[in-house]
Structure I
Amino acid sequence: MGERFIWWKHGVFYQIYPRSFMDSNGDGVGDLQGIIQRIDYLADLGVDALWISPIYPSPMADFGYDVSDYMDIHPLFGDMATFDRLLTSAHEHGLHVVLDFVPNHTSDEHPWFVESRASRQSARRSWYIWRDAKPDGSPPNNWESFFGGSAWQWDEATSQYYLHLFLEKQPDLNWRNPQVVKAMHKVLRFWLDKGVDGFRMDVVTFLIKHASFPDNPILPNPANPDRTIQEHRYDINQPEIHAHLRQFRHIFDSYPGDRVTIGETWFMNPKELVSYYGKSLDELHLPFNFITLRQPWQAQAIRQAIHSYYAALPPGAAPNFVFGNHDVHRLATRYGVENHRSVALLLLTLRGAPTIYYGDELGMQDIQVPADRLQDPVARRKPGTDEGRDPERAPMIWDSSPNAGFTPAGVQPWLPLPENYPKINVLSQRADPTSTLNFYKRLLRLRRELPVLQRGDFDFVDQVPDHVLAYTRRMVGQHLLVVINFSGATIKLDLSSLEERAEVLLSTQDLEVGTIELADLTLQPYEGLMLKLL
């Protein structure tokens, strides 16, 4: 008997930023009905699961990551009946649905915080983290918000500070309070009872803070010797978090259908990252792996990142890879238009579950956002920096009509559209066999048809130049070779030690397939190849 097939170990996740995917009601903002209208596109693309960014009621200070009700739908996106239809439609199309869970903080307009803030004697005062000022009136410690400035906000009415590791409108919950834990477990069960297939858990490593609230260490900044940086030693990644993750896992494991827990974990140290699987693989199913995402597009840097990650994985742990999401610039912008298909080839042929960010299958690039149309609170707080996240959140480009088919003509979309949408969009790319969309579809079809890409062994090929990355995927009866040229030069390779001949299954640049001699393998500049060893 072979290993039982578990969808999230091998499936392809597709992140939808709902504000930007499809507007069904003409208000310039994407919604749930819009996703329903495009469900055939998603099924045809060949992905397995939809991860939908927050859709809960929210004042939208951070576009849904400031939740005011965990068990309802924001009217901007629809209502619960619309969500139920989306869930049903996705399941009928063979697609799993993963929601965003935002457990570290709520909105300051959430009824829990309104009550907590009402007085020091409030029954929910200890649901959040309140502390007295220092004798001089300054904040309790030196902790900084990840969005800039102090992580402490003074509350005049009750003469205490509350903690917010993000915006001041996002107060941190106190996960040391059993009542908070019980309430948040109820939230998970509410959605799991509805039939959602899992959760991506936002900044899940932040839940527990050091009980004594000591100052964080201040370190030299290697990127800027004239400045210092704060080491987040006491405000995140505390050892007590693992007990909470085991409780989450116990809830998920009590439901049928292999529900999945995915954690937003930004560790660059593989050993730290894999600790979130749990010592007995009883914590997160998939702690998000962003290690490769943070590397420069250089063959040796990428190889080392992959190697160190695989080497650190506990036996039986399911690997995963991410190269793009709503918080980082788009693939085609970060890596260059000449490389973005090779990034996709890498992502979808490594051993592990991959996540695709909406629009990357079209080669979408970052947009330019005029100052008067900035939406992201980070961009507004830090004007003139590269830290704003609006550029990667542009509306999806469906066709060449006004507003790209995202929203009706005459309506201003919530963010500007990519300027090249009249030529590069879903409709035009469907008709072009050489398009990036059709490249992704072929790649996803191969991944689904070839079990070796889901469950095969992985090994690097050593006999290649430094600017080439090569590896094999092998299982009984199926041997594949992936070779990627990271340089702008034509390269000739002799890989006949692997096999004499190979069949080209896919190239990032040439649609022609055929048999080649591995003793004389030619790679065009920036080309990636998937080959079947014969």
Structure II
Amino acid sequence: MSLFAVLTTLLSFILIIAGGLVTSTGSGLAVPDWPLSYGTLFPPMVGGIRFEHSHRMIAAAVGMLTLILTLWVLAVEKRQWVRRLALGCFGLIVLQGILGGLTVLWQLPPSVSVLHACLGQTFFAAICILARVLSPEWENRTVAQSDQPSSGLYRLSLSTACVVYGQLILGAAMRHAGWLPHLLMAHLAGAAASFFLVAMTAHTVSRRYREDPFFSRPARRLALLLLLQVGLGIATFFSGHSVFFATAHVAVGALLLAHCALLTISLSYFSAHPVHRTSRPLQTYLELTKPQLTLMAVVTALIGFMLAAPHPVDARTLAAVVLGTVLVGAGASALNQYLERDADARMERTRNRPLPSGRLNPESALLFGVAASVGGLLTLSFGANFLAGTLAAATLATYLFLYTPLKSRTALCTLVGAIPGAIPPLIGWAAARGHLSIEAWILFSILFLWQLPHFLAIAWTWREDYARAGFRMLPVLDPEGSSTGRQIVLYCLALLPVSLMPAALGSFGWIYFSVALISSLAFLACGFVTARVRSGASARRLFLASILYLPVILTTMTLDRVILS
């Protein structure tokens, strides 16, 4: 798995280079359609087409490798934070692809292209960290091997990474919006700040850990990358933005950010006085938002918006959907953890959350949750429309006031909990059209039915934990698993015809029908195996199948709609 992660990282770096070539040569809109190029996988490789199409093909390969790596990590990795990191990498590459496609199809403003570029840098840094933590060197190391306090050095490294990332944002803005005087001045000021902080970080780490290659090697590489980046920046400016120098400047900038991020995570994790439990308020609040669930809500809302949006799309409405869904999802997750803090303390899988671990007091969590929720509702109501805001309010109400209290009272809580999880695509659809059509409700039904075997697989795996917390999930009340197995098969069976309904109604073509049929039959087969075997291993396999099923269905739906249109 470690070698596969390294391969994915190397191909991701090639993708960074390919993206730099696209912007440096001005080939961003050389191909007017997406995901195909001029309607084919093999367009004539002339002019800007060769840069743009090559970038797309490499991105598709990176996405496939990232999906395989994520499933691999979920199947064998025991460290929960590494599993979350892998899911985050997959979510980033999916979002990156969606933004790239929307930019081409809807001629979105340069600000979206800047976001696309920044997400690419973020994904590369994240996949580098994932490859590092999966390496034998990392896994064989212990906290005790770092016998010097490094909390101050961790904060220096974190500050350096943030400044370098800000500098990359400015660079992306200059490439997409032009060399405007104010951007150039800000970029030069950022370059000076980055040089100072990177040099200080590299020097301090190298001196403190001169006998420890685990830290000293990346610090020395960081110093070399800094000198190379400065030289490339000067060469880019005085060569009149040469394609070679400009692309190399982008690529080395990605390496610089990745090394800063790697040093930061290493100093945080391997410290004689670990700071990751007490001195990281931003991460504590991030954990409070349940990033995986929030990201899923944002992606499904965005897909609902994409499927319903007219052309050209309203960029402000799109931004309101993304921001509003993020805030509502974060607020709902924070308030859920506030309400369940006592139960979370009794469960193995949740006892290290911010509230039961004592890293955050309940009042702060309550205030954060209310503020985020209200902000999200206002953003959707006034930035999109009242229907989108109402649907978001329904999500909050069913999640907090129905699902959360019912978990300790009845096994029907799973059915209720699937409702708020299926509403986000309706939010995106309502924001785009102002009303809900039959297609929107079918999309809701697919997500609703998909969640039930997904949740039952999780509940079967952690049924002892749920029992300790007093949650009356079906696998807790059904220790033999016969009723749980029957319901899993029932929901998978119901999902099969519902997933095919969009094609039956003519909303999608044969591509979606074929993929949905094969995927739903495979999911049903996993459900049958789980119902027959009733083991933790089979439940985990069903969970992995559900993780794969939904992205395949939603991505195919989006691509089919693009091709049909």
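Bear in mind that the values in this text are calculations on the coordinates, not laboratory data. The structure presented is a predicted model; accordingly, all values stated were derived computationally and were not measured. Cβ atoms are built from the backbone, for glycine too; each structure is taken alone.
A few remarks follow.
- Origin of the derived value 17.0 (mean count of other Cβ atoms within 10 Å over residues 224-231; candidates I, II): II
- Which entry (I, II) yields the derived value 2, 11, 15, 17, 20, 14, 9, 6, 4, 2, 1 for P(r) over Cα pairs in 5 Å bins from 0, in percent, for residues 80-175 alone: II
- Between structures I, II, the calculation of Cα Rg over 2.2 N^0.38 Å, for residues 344-471 alone yields its largest number for I.
- For helix-only ellipticity at 222 nm (-39500 (n - 2.57) for each DSSP H run of 4 or more, over all residues; to 500) computed as -26500, the structure of I, II it came from: II
- Largest in FRET efficiency 1/(1 + (r/R0)^6) of positions 88 and 216 (r between Cβ atoms, R0 = 35 Å, to 0.05) among the labelled structures I, II is structure II.
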